[in-house]
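Each reported figure results from applying straightforward, stated rules to the coordinates on display, with no laboratory input. Predicted model only: the values in this text are computed from it and were never measured. Cβ atoms are built from the backbone, for glycine too; each structure is taken alone.
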Structure I
Amino acid sequence: MAKVFVCIPTWQGCLGPILDKQIDALSRQQQRDELDIHFLVNNTDEAGFKEIERKAKELNAQTRDFGQIPFPLGLENLWNYAREQVLKEDYTHLWILGGDNIPVPEYHFAHLLEADKDVIASPAFLKDSTLPATNVFQLTDTSSPFYPYKGAHELPLNQIFQLTEGMGTASLLAKKKVLQPIKFRWRTGGLCFLDTQFSEDIFKHGFEFYSTTLIWTNHTRPNTTDFVTLATDFPYCAGEFVKWRSQLNWGWWKYA
């Protein structure tokens, strides 16, 4: 049986309906008893922290206040705190779920776990894009109009697939062995994200990195409580995306 440390880095902008939807989605996850959920809070006032703390109790989840650490150092500290907990305790995996991300459907976590990969992550749309651009990086191929991200319709349909370059951590599950040689760190140059450097380090240490189009992760639009989902209609590249979406062999995305 797995024992998974769930790291949810969250902040003031993820309160209210966003937090409610995330807690509801987590409460519905299959194999829920294998999850040890931790809301790691940064840049949130006292009232906001108390709201997170109160709602987290619905999941028997833990909360920890990291104060007012400026971005990006704050996020790096949160991720590395979670890494340290996994390494020093009897956890088998780390699941990083962004504070503005909703895992769908109810077998989202079970699917990641049952894939039994070193690292596997769920796709999500970029939250402020007018294109159906996902969090899959393509750092060396400039032929796509989505560069440096892949469009949803460029991803393999209805399958788990191996990555060759990298992916953002909207919803990412990593085995404990992956975290032993890798500490989260902020990348300098190019795409300057923790996600990018982590992706590079995964490959550097010889681990395999996968994604899947059998689940999805919803992403909050900036400064709203609206989500970018598979049901979203994009103004650009709509035809290619709609055709791809129609070939998905599961239908819950219409209602997620």
Structure II
Amino acid sequence: MKLELRTQVTDSQQLRELASLFVEEFLNKVGVDLRPVVNLFFQEEQKEAHAAQQKVAEPIKSKIENGELLIHFSEKDLEGIPVLALQGWLDWELGSFLLALQTERFRYNYSKLIQPLFPLSGSAGNVVRDFVHRLESGLKSHLVTKIAIHADHAMAQFYFHFFRLHSDPEEVEDYCLFAPHSWSRLLFLADRLKEYMPVCLLDQQGVFPHLKSFWWSLHEFLAQKDRHMLEELAEIPVRFNGEPYPLQLLEMFKVSKVGFVDRCYPE
């Protein structure tokens, strides 16, 4: 579907039509063997909107129930969203859903893959597991973006990520709070990968030169060594492209261990 880059969603009817169209288009382009069930639900505004003290919820939220994807839209909050950002957002939700269905692809034995590199138990072992889980979120976000790029929807992903990027004073405050504490700092950095790894992959396409620099302009507060580690981690799935998921995850953990974790628990 050919779209004007500056077109915005103007009303709920258009939102509903475009959402259905984009879901259909993405699934057709990806060409899945067994077509998944996707259900769309629209409401006028978020139920949480009345709580002023509460953070505004996402205008598009999805969950998986009984093997089906349920996507909920807050119509009022999506008025004015660039059409390509809407398409990119739906591509993201659908791509994440497709990955979630591939359970065998992402299965690995933690005790054999990760634990021998860092044999901790108790609360320290739980922190390592939490860290690995956050690495996985970053790696899977790279894979979701890769699916969209292969579907020729890189431009929609660019608009989606650019639309969602914004300055967050709380993020700066959290970093300042966690920075003196090695493990808290490491978990904070790992959380950034879910957003940063897609940005890096899009940057490598060579046609979105401003997205990565914009991301860094919002994260100037990060120390140089932390910037370097994020760069290294984001390069892993590119360097090991085509390798099995567990191997890519293992390499990400190794880079983290050499660059950061070994400083927390030196041998």
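Of the structures labelled I, II, one was used to calculate distance in nm of label points 7 Å out along Cα→Cβ at positions 182 and 206, giving 4.2. Name it. The read-out comes from structure II. When mean count of other Cβ atoms within 10 Å over residues 166-173 is computed for each of I, II, which one produces 26.1? Here the read-out was taken from I. A value of 2.5 was computed for distance in nm of label points 7 Å out along Cα→Cβ at positions 102 and 150; which of I, II is the source structure? Computing distance in nm of label points 7 Å out along Cα→Cβ at positions 102 and 150 on every structure in I, II gives 2.5 only for I.
Determine which structure produced the value -18500 for helix-only ellipticity at 222 nm (-39500 (n - 2.57) for each DSSP H run of 4 or more, over all residues; to 500), calculated from the coordinates; the candidates are I, II.
It traces back to II.
Starting from the value 0.25: which structure in I, II was FRET efficiency 1/(1 + (r/R0)^6) of positions 22 and 118 (r between Cβ atoms, R0 = 35 Å, to 0.05) calculated from? Only structure II yields this read-out.
Taking distance in nm of label points 7 Å out along Cα→Cβ at positions 14 and 214 from the coordinates of each of I, II, which one would give 2.6? Source structure for this number: I. State the single structure among I, II that was used to calculate Cα Rg over 2.2 N^0.38 Å, giving 1.06. Going label by label, the one that fits is II.
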